[in-house]
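None of the figures in this text is laboratory data; all of them are computed from the coordinates on show. Owing to the predicted nature of the structure, the values given are computational and were not obtained by experimental measurement. Cβ atoms are built from the backbone, for glycine too; each structure is taken alone.
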Structure 1
Amino acid sequence: MGSALSTLWADDGKLMQDARLPGPAPAKSVIFLFMCGGVSHIDTFDPKDNKHAGKIMDAIGFGDNNAPMKRPVIPILRTFKQYGQSGIPVSDWFPNVGETIDDIAVVRSMYCHQTNHFPAVLEGATGKPLRQFEHPCLGSWVSYALGTANKDLPTFVNVGRPSSPVQLSGGYLGASYSATPFQPGDVPIPNLLPPKTSTGRQRDREMQALFELDKQFRADYQIESEIAGRTRAFELAGSMMLKAPAIVDFSTEPDHVKDLYGIGTKETDDFGRQLLLARRLAENGVRFIQICHAGGGNGAWDAHDDMKSHAPLCRAVDKPISGLIRDLKQRGMLDSTLVVFTSEFGRTPWSQNTTGRDHNAMGFTSLLAGGGVKGGVIEGATDEVGYRAIEKPHYISDLQSTILRQTGLNYKKMDFVLNGRPFHLVEEGLGPIEAVLR
């Protein structure tokens, strides 16, 4: 499939070089878990002591105010426990994830450039710190590069409310490569089933009539990306009527599997259903499944006022994430499914004269599991208060390069020519985080 796709790209003039890596790709699917608003790494996966609590530190302002300022370090109120054979410490906010830590690589030295939510989300989604052009998000690149593994389902799916529409955008690749949105809750795909009063023969006649009416319209507007994308979406919707109802129907799942995800428990039910859906989509050939948690506005993980606001969010995602890893593993799918947990940035060791924490682009933590990733390892470190990545720092595009590598793509050759100008998916950073890969 890769060689055939490369030929197609070359015919279209879009592929400057063959972007496929030799050999089979470790990850057939990616489940990308994005926590909207900025998870505090020092309260979750990057423990620090409290010897500096109360100390006034020199800080850098954020957003439009980059003037130096002094802020008080606030204490970390969490307790950490070492888990598994690896002995990696995990906060009491994530006890279930802690139980699966031997399957997880913890990268404690991520950083980005942008310190406000929207530009940082854009940077994390596209690998570009600024948006002079309509850059596509990572999921759309994977969709574009690898194509579909199942013609009855989308290649790139988003579940949950994102922080920004950029996280769903195909950008200059075209609307056909944007994410297909699935809703959280009991009805992930609204209007999927035809009316009960409609017969199969009637629907066939309607579809044929629609095709004839659309034929000239398609010919006239075939170069319009948005129209082509909408047309493709309608065609996909028709195919999904056959395949998707069974995928979103959890009635066939045993109770013990639902319990892994926390389905049926109030705090974990919503996110648990989303992650179970993600597993079922991966199982059926969807390549990139993005789950956005607590999105909208700046995102609910934006804990300026009080770090206690993290507590219910952690409870909502902890058991479902561990359940996803356990479920994939027991089905023999973990080795071929890459699970990523991240957010746009971390949080500072100091407060804004509250019991909450500010934005921290200088250092934060991302987790990876499965898909050819080593488990039970730590990569990099932040300084003694958790402010800045100082050991083996990795720019956000290194995470993207790692995802591309594990899906069988060479990030150095992911190019697209638009109006005679080449655009590169990844232009900064060190490349894949080799230390966490097998």
Structure 2
Amino acid sequence: MFEKILIKPFFLSRHRAAPLARERELFLTWLHRGGNALGNLKITACYLLQIVRFLRLKAPRDVAQDEVLRAAKSWATDRGPNSRHSPGRHSEVLFARIARRWLRFQGRLLPRPPDPQPFSNILDDFVGYMRTERGFAPITTEGCRFRAAQFLAWFSKRHRKFSEVSIHDLDRYLTTRPRTWTLVTRAGVHARLRAFFRYAESRGLCSAGIPAGMKSPVIQRVSSVPEGPKWTEIRQMLESTNGTSRPKRRAKALLSLFAFYGLRSSEAIGLHLSDFDWQNATFSVRRAKHGRIQQFPLQRNVGEAIRRYIDEARPRCSAPNLFLTLHQPYRPITKASVFKIVSHRMKCLRIRSRHHGPHAMRHACATHLLESGAALGEIADFLGHRDCQSVGIYAKFNVQSLREVANLDLPGGL
């Protein structure tokens, strides 16, 4: 790669002789395959020389975020005898950006340590209370922990003891929240904070009466099926993932699971390679709400999409998860990435829906099963509901019954 961007022998030998030449060249090759122009690659190669120098790298090693920032500042202020550059306004930022990207490509960039959590002892005890005494599912516990941590971070800036918290503090906190929050989001925040303050009240950590004084927004419940994409639009979304590129192979497998099985985002992310029994054409899902394992028959189209993704697009690495990032360092895909994969295609196809993520496809799956004649109890069990308040009477049934529901195909096939 050096030969493509460096013409003069002097500069070529300089880049070859500097430490970590192989690691730098592999990174430049990866950028070139990603569409970077040769001119940009030459600039990046020059920055990499300085990055190696100011980070004092002689061999691959882990590097902290703060060390990168210190090296960037040292380089930008260097006025040594060998310094020939005059950094511009954004040179220091570009130095740090390229350094982080190169180190992340190698899997050598250490994650930034999280900020100290205010009132961490109270929050940790609350999480333990939710898990052990209340027996809530991990996803419910995490949601309550997240909202409680946000409030505690806000309250800590008032420089007061937690025992001094009042209902007026909660009112002030909730009125400062983003205006983009929907009524459903605000109601969810109220519910999670109420759970936290019930715990605090039971432990004598705050004044009594705070949970009772919290008034949640009123949401009008309707009995109709939630709005979501139509099946003709689901078919268009799946067809938009046809192709042999790695992103399309992964998107096809993900969208197929959402469309045919109505999985939650966290459930798809949690799938492992070992969850698939290819010989018996089944796979297992750990349900997010109640944590139980549910087995499904593997619908043919879905199985083919997943096999193509594994064989042609999934990175070869030791990670057990089915869905991984496509670039190093390989790691499980995030909820934000999954949402982007779905919402991007919905927006490109101009699909109108109340939701623009995996949950929209979950609604569409439930609607399709209902229109195809599946009983409400079967749909509830199929979608992994703890009870049937949203779809009808809860009913358990065996894998053969699940197979009949799972084999309901899209009209016209794919």
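Annotations
- Structure responsible for -16000, with helix-only ellipticity at 222 nm (-39500 (n - 2.57) for each DSSP H run of 4 or more, over all residues; to 500) calculated and labels 1, 2 on offer: 2
- Entry that produces 22.2, 75 once Rg and Dmax of the Cα atoms in Å is calculated, selected from 1, 2: 1
- Answer label among 1, 2 for the case where mean count of other Cβ atoms within 10 Å over residues 24-31, calculated from the coordinates, equals 21.6: 1
- For relative contact order in percent (Cα under 8 Å, 6 or more apart) computed as 30, the structure of 1, 2 it came from: 1
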